[in-house]
1. I have -23000 for helix-only ellipticity at 222 nm (-39500 (n - 2.57) for each DSSP H run of 4 or more, over all residues; to 500), calculated from one of the structures 1, 2. Which structure is it?
2. Here mean count of other Cβ atoms within 10 Å over residues 34-41 has been calculated and equals 13.2, so which of 1, 2 was it run on?
3. When you work out Kirkwood radius over Cα pairs in Å for each of the structures 1, 2, which one comes out largest?
4. Given a computed value of 17.8 for mean count of other Cβ atoms within 10 Å over residues 50-57, which structure among 1, 2 does it belong to?
Structure 1
Amino acid sequence: MTTEIILLGHGSRRKEANDSLIEVAKKVEDILGHEVTPAFMGNWEPRLPEAVKAKVEAGAQKIIIMPLFLFRGMHVTVDIRNEVQEIQETHPEVEIVFTPELGADDSIAILASSRIKEALRV
């Protein structure tokens, strides 16, 4: 089974913000040893439907979509789920897995604490 991974970000009109998502996707790719494609909700390309379409056309049988969002806001709870549902209806032959957002994970708290400690030392 051919599995593809999409790392989904919000997207920004600022190129630098989008470059950060691309950089994270590359780091995740290096960790997993598996191609990771960055995609965006808006303001940058590729958008999620186009990224999924490209994966399907390349023969993907399973697509994992990981939303690189901290919390369950409107994009995670409504917008992305609606897009994924539309994609699934268009490509019922492809298994689409939508992972949880980052959330209130311990690793996020550790990272936040680390940044605060850096600021305290300044």
Structure 2
Amino acid sequence: MNKKEFKRLQGMFLKCSPLFVALGDVIRQKIMLEVAESGFDGINVTELASRFKLSRPAVSHHLKVLKDSGLLVSVKKRTQIFYRAEFKKNLKTVDNLIHSVLEVVEAEEKLRLENS
């Protein structure tokens, strides 16, 4: 792999890193599924906390990590904040990374076969 390609992939991994960190926790994975299931209206901290054996501050912490990674968006409705899943942009970023890595791997395999 040449240096230019290496730097490009390194940048792509760096861009995806917050997503991987956020989704690397089983509780956050479950929270994401609950939020996604809630649909466009979203779900608030109180409702999420009632579905898990976690305190509201613990759920808030997980929501912050997910929101900071871009996987969630928050919408204020009167005095409450509701969270909605934001998959499309993030999945596209990960999809680009996967395809780029596959291209590099396939090119390296082809080169290896040609040199055998």
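All of the numbers you see were taken from the coordinates with simple rules; none came from a lab. Given the structure is predicted, the values throughout are model-derived calculations rather than measurements. Cβ atoms are built from the backbone, for glycine too; each structure is taken alone.
1. Numbers: 1: -14500; 2: -23000.
The read-out comes from structure 2.
2. The value was obtained from structure 2.
3. 2
4. Only structure 1 yields this read-out.
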